[in-house]
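What follows is calculated from the coordinates using simple rules that are stated; it is not laboratory data. Quick caveat, the model's predicted, so the values are computed rather than measured. Cβ atoms are built from the backbone, for glycine too; each structure is taken alone.
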Structure 1
């Protein structure tokens, strides 16, 4: 992982993490997903990362959208 990225969201549900990423991207917040779920049982977490300079904006978006 490159420097300057921070984790903003974690879930065991891939689709919920993807929804968070999409909402952030639609609001001009660059976001990526790191899927740490193991194969074949899909155990583990899916994390959403953003640039640290956009933390406050991303947090407000997540709260506003009740994600």
Structure 2
């Protein structure tokens, strides 16, 4: 869990900005969105495989464009 301590004389806006940055670095919101609905294990495998294929395709295209 993200945790920030208020510095002496620090405004609420700067404290909130530091808190949002800490939450983003901990990837709390992305984890929360991912767990919002149940995903069957087979769907999770398909999603991960599709992500891996997209990344592989992107890498292949980058490598091909470098050779020309």
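Of note:
- Source structure of the calculated read-out (mean count of other Cβ atoms within 10 Å over residues 5-12, 8.5) within 1, 2: 2.
- Looking across 1, 2, the calculation of helix-only ellipticity at 222 nm (-39500 (n - 2.57) for each DSSP H run of 4 or more, over all residues; to 500) that yields -23500 traces back to 2.
- When mean count of other Cβ atoms within 10 Å over residues 29-36 is calculated for each of structures 1, 2, structure 1 comes out greatest.
- Winner on mean projected area of the Cα convex hull in nm² once structures 1, 2 are ranked, highest first: 2
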